[in-house]
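Next up: the structures, one after another.
Any read-out appearing in this document is the output of simple, stated calculations on the displayed coordinates, not a laboratory observation. The shown structure was predicted, so the numbers you read here are calculated from the model rather than taken from an experiment. Cβ atoms are built from the backbone, for glycine too; each structure is taken alone.
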Structure 1
Amino acid sequence: MARTKKENTVKAEDSKAGVRDKLVNAIYDEINSSETSFGAFKLDDPEWNPTDITDWVSTGNPIMDIIISNRKKGGIPVGRITEINGLSSSGKSLLVAHILRETQVQGGVPILIDTEHSADRDFLKAMGLDFSNFIYAPIPIIEDVLQAIESIIEKVRKSDSDRLIVIAVDSVMGATNKTEDETDYDVQGYATQKARILSQAMRKITKTVAEHKIALIFTNQLRSNLNAGFGGDPWTTSGGMAIAFHASLRLRLKMKMRIKIGKDSDPIGVRSNCQVIKSRIGPPFRSCDFDMYFDRGFDDITTWFEVGKKYNVIIKAKKLEDESKPESPKNKLKEMGGGWFMLAQDQEMKRFQNASIGETILNDPIRKQMLYDGLCDAIIMKYVDRDSAKAIDKSTLELEDMLEDL
């Protein structure tokens, strides 16, 4: 006898209370039966959510971590694939070195697969890496790179299933494939083979990485996209689109200017921009500037200052019109001239300049935490219930040309 409509329908009050439909339970049990090789999860039970990211690896820049992950003390997601791309000298290898160092700080094992045979021992040591807890593997052929990743995940992982492992491949552009490596220089027609290899591998590796405590990072070089057309991305990456499709996070680095001590001196560093161009963990298209020096790596003071100003956590310094009468109710605050700033939440109105933010704010634990909390409140996007969300005033919206950012 067929079930009646009444038996198959959940009451409205039961649905709101979180009571699961009988048909939902039946489908769940069927998918998770012993006869199937796949499974389903009940997302209303936190212990059964395979999509949750529980571990993160810092980039070495606390503000960049917030922008990338949309949370406090975030960074690069563990259990996901991340791509870092950019033009030459934009800071890709430097950012990878800092991530590997932070892996050691968190008690994990960093692995660098170098397809270009270009890693420098002195450079890595200057970034703070401990070579006694570091694996360096120069592997130029993409098939061998993928085989090494699979071996690490499936075999070495069995010895310690809970320890953090970060694998960085630097870079996809520098890797060749077996066919290309074994043929003469004048042979044509192998340009798409690396893309096909990566396309097949990513479908397999993505699942395996997600099931283990491993962060997989690829760096890639940008090159002009001659087939972009009007409105398309003028840049593309080596190896096809497989990594771009499977990556949960894609970062694009762009050098903005060189840093010099004097006008006629040689550059000692560069200022670059890091933009989130794809994210499954937070809002995309956010960015921040950062300074990096050739002899020591990141200097995050610029990031703190510039992002603080952007989100009005750092504001122009104010002072009383008549500082000799601080208690007078008619004595109003006014903005100071010159390059003086203060924290928006600082009741004591401690003033500082751009060059002194490090010693004035970042070396003061209380004010540094005040600045960090203020940036978290301003940057982190909170999801809201659609029914209770406030209507957007569309008269205030502006359309921005994406090609300028890309």
Structure 2
Amino acid sequence: MRRRDTLKLLLAPLGAPARANGAMPLPAKAAVADPQLSQALQNAGPAVRRVLADATFEPQILWTRFARDAHGQWQAKVTQQWGVQQQRWFAAASFIKLPVAALLGEVLCRRGLVNQINDLHLHVDRADACAPLPQGPSWPLASLLRAMLVVSDNRSYNALVELLGSDAVHARLAEIGYPDSRIGARLGCAAATRPGKLAARLTDSRGHLLWDSPAIPEEKPQPFPFGVAQKGRAWLQNGELIAGPRDFTTSNFMPLNEVHRMTMELGSGSAPAENAFVLCPAMREWLRATMLMTPRQCADTRCGQWPDDHGKWLIASDAQGHLPASLDIASKNAQAFGYLGDSAFIVDNARNLAFGLSASIFVDRDGVLNDGRYAYTDIGRPFLRELGAAILAFERRAE
């Protein structure tokens, strides 16, 4: 078969994915690539070709092309997709940290605290905490936000979410058009354990109370919005193999299209005409700048010593672990239970072009979840790097 014919066969619409989510029904829509995305992927690397030819990897891709408007602001023009299924469960993992940061930003703006952000300290009543929290009696708020967004620190997320509480998170997300996102579970807390919202306080460095967020003994359950969410053939827990699919119905969840939309708004720094976060300009810029950071650009010790691509997987780094200096990559990545994803707004300053790219892939090896046997490094990460390279190359050819 000639190479051109092979590519046509590979990039043809895939059949419906296997019923990989246990008892949860899947929508009938097949994994279909929009025409321009198919064209862009024709020169993609072997990992992309392998993944898109096998529906068991559950690939989802969203690509938005941008152009500058009359005021020099980046505006979305068209979005292409592959395999996006709104009602299929996948592990949103650390994608959920993005809305927590944005919603906290809204409150800081409303309370007039943005200009004091580096002087704010968070205190959480840890007596009834079921999830791990950072060490110490209190923590600088800006440091927690940076650690959560730049290196995806789970303890920082657990502390920050107590300022808002699950009930307030979901009420506000529904108001601005994110009806299917579910952010009720703390990270590292058993799914069956529901401690409610812990009491939290925000003070300045002198201890003056600026925001008192009281405890809520019982929060509303936030189940998967499309029924039962089950995954895998078995589950490993404390060295014991538990047969049968794992129930993720009460776990955190964000459909990839909601992740993508949120990244495009926050990563570009430009609010859409409607259904946007109500952020003051200073907070919007602070969040965008933080999403752009690599660990070496983050001065906080919480960010640690990691290479540039520790949290940015769509663009390859060089031998020194540095990403291209000409690219601005405002992003959030996610990894859990065999799912790997990244969502980014990317600006090529040398070419004056921008695009948004979000993708998720499932790379479990054996159907046993929580056993650590996932093909993150040999399939997942290469897939994301090759995908980013293919889209970037297409954007540069088309400019």
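Values as computed for the structure displayed
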read-out: Source structure (of 1, 2) for distance in nm of label points 7 Å out along Cα→Cβ at positions 42 and 178, computed value 4.7; value: 1
read-out: Given 28 for percent of Cα pairs over 34 Å apart, calculated: source structure among 1, 2; value: 2
read-out: Highest-scoring label, criterion being relative contact order in percent (Cα under 8 Å, 6 or more apart), among 1, 2; value: 2
read-out: Source structure (of 1, 2) for mean count of other Cβ atoms within 10 Å over residues 258-265, computed value 24.6; value: 2
